[in-house]
Structure 1
Amino acid sequence: MKNNREACVAGVFYPRNKMELKKELTEAFNKVTNQKNYNDILGIISPHAGYSYSAGCAAHGYQALASKKIKTVVIIAPSHKFSGFDFSVGNYDQYVTPLGEILVNKEYVEMLLGYDKIKFYPEVHEVEHSLEVQLPLLQYLGKDCDLVPILLGAQTNENSKYLANILKDLFEDKLDEVAFIISSDLSHYHSVEKAKELDGLLMKYVKNLEIEKLEESYFQHQVEACGMGGILTMMHLAEQLGYNKVDNIKYAHSGEVSNDNSLVVGYLSTIFYK
């Protein structure tokens with residue numbers, strides 16, 4: 001019997017019905033305009049809110065990935081409900097969504113479980129939305145790839161460097177067939193003016209690969225991102241592997257959908273490439 005990770009937020013963050021889900025994703029991807037063609041892609045940052053709010057932004061990043069032949073996708077996402085751990089890798093056979101199944105790459109998962117800080121805590125994965133909401137977007141592209149699912153607990157720069165070093169060692173020789181997806185929303189529950197100020201600073205540091213400035217600003221509460229550990233991991237990885245180009249493809253916020261600009265959440269799609 002297979003050890004599946006069943007969808008836990010279908011019907012909440014995105015439609016449970018397959019046809020309704022495809023329709024919503026089609027509408028999101030149809031809004032992607034003036035898409036630049038990218039080569040030598042390392043990966044993307046993508047939001048993880050409910051699709052009615054963030055899918056339009058997320059589609060820009062995923063559309064940019066469409067040109068890459070991907071055999072394995074590594075998704076790094078934050079844990080919202082559990083703490084007290086460093087990393088948890090999803091040691092399942094496959095992840096299930098209304099659009100079908102994505103096989104877990106057990107070989108890479110077993111390698112990751114060989115590192116001291118990386119464990120498998122099933123309870124962390126069973127209730128977490130931040131990784132799951134990326135999967136239907138990936139499936140919509142029709143990529144026949146397997147998955148390495150990583151959830152972050154303690155989001156520190158030390159842990160970001162630790163994970164980046166491991167991922168470099170595991171995937172440095174396979175970068176033409178691997179993509180990294182960092183799941184993160186940006187600032188939470190500020191006025192739209194304040195959100196744009198905070199998120200604009202983060203986007204500047206990410207664009208310029210200014211790791212130390214981003215880290216310092218984060219711990220001084222000058223920027224916000226629930227998946228900051230993943231963002232820093234991607235920046236360290238890009239620096240180590242020579243992916244020196246970054247485009248912030250699309251920025252959006254929840255007020256654009258709710259029409260309430262008093263307390264918004266920021267969303268970003270960013271791509272790392274050569």
Structure 2
Amino acid sequence: MDAKIIPFRSSHPPFLRRSDPTPFEIINSDGLSQLLLICDHASRKVPAALGDLGLPATEFERHIAYDIGAEAITRQLSKTLDARAVLASYSRLVIDLNRPPGHPESIPANSDGTSVPANKNLTERQIDQRIAALFDPYHEAIGHSMAHLWNRGPAPALFSVHSFTPQFANQQRPWDVGILWNRDPRLAVPLMDRLRARGLNVGDNEPYSALDMAYTIDAHASAAGLATCVIEIRQDQVSDQAGIDHWAEILRQDLAEITNDPALFEAREY
């Protein structure tokens with residue numbers, strides 16, 4: 001089934017202008033899979049009201065602005081797995097949708113050594129504008145999508161697509177891919193097993209841990225006992241179309257096998 005785009009139908013909050021993209025995009029809304037795909041850091045766009053955040057254009061080519069390759073992989077998986085997907089429309093530098101509001105990294109004043117002038121000394125009203133215009137609509141879209149899937153069939157599962165930089169500060173990151181998960185092993189463990197069988201260096205809660213870096217999947221899946229995990233792919237492996245195609249095909253094969261297990265689509269407590 002071809003991917004379908006659903007526009008955001010609510011009126012634009014004052015923070016966004018009519019020319020701005022909507023805060024999220026839903027594709028393949030009629031997909032038959034009970035697996036929902038999400039991409040928190042799909043975009044490097046900035047609302048017109050914030051200009052360039054006081055940064056040169058080159059900073060928006062870096063990982064600090066978005067997860068390189070993650071959007072394209074999510075779009076391919078949405079089509080090949082016939083799965084609904086929710087993608088964020090704005091840069092993590094404006095507001096990080098994978099952090100709760102108020103978290104120190106929610107609206108970063110500095111990111112990996114780069115000062116972000118437009119994020120300094122914000123008033124409570126300015127923070128609330130970003131939450132209301134970007135954070136809340138994105139998370140509402142995920143919540144509505146999970147409810148849609150659950151209403152029509154068995155319990156849904158949630159798969160979040162991210163990518164990570166091979167070096168952060170002075171830390172080298174040797175993994176090809178990382179899987180972030182908490183207590184529920186149903187999606188994460190078989191995926192790690194399959195990736196390792198391919199000869200890949202797979203990080204188990206590396207380079208981050210889902211115990212403290214996975215707000216979105218916790219809020220929309222873990223809290224309800226739904227199967228979920230985050231994949232983090234090293235960005236130098238998905239920085240061009242060949243790499244994106246390679247990883248999208250790996251994940252298509254592995255997720256297609258894993259989602260054949262009906263136990264994945266049950267609400268359970270761990």
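List of remarks:
- Comparison of 1, 2 by relative contact order in percent (Cα under 8 Å, 6 or more apart) - largest value held by: 1
- For -11500 (helix-only ellipticity at 222 nm (-39500 (n - 2.57) for each DSSP H run of 4 or more, over all residues; to 500), calculated) the corresponding structure among 1, 2: 1
- Winner on FRET efficiency 1/(1 + (r/R0)^6) of positions 84 and 140 (r between Cβ atoms, R0 = 25 Å, to 0.05) once structures 1, 2 are ranked, highest first: 2
A short reminder: the numbers here are calculations on the coordinates, not readings from a lab. Please read all numbers here as calculations on a predicted model, not as lab measurements. Cβ atoms are built from the backbone, for glycine too; each structure is taken alone.
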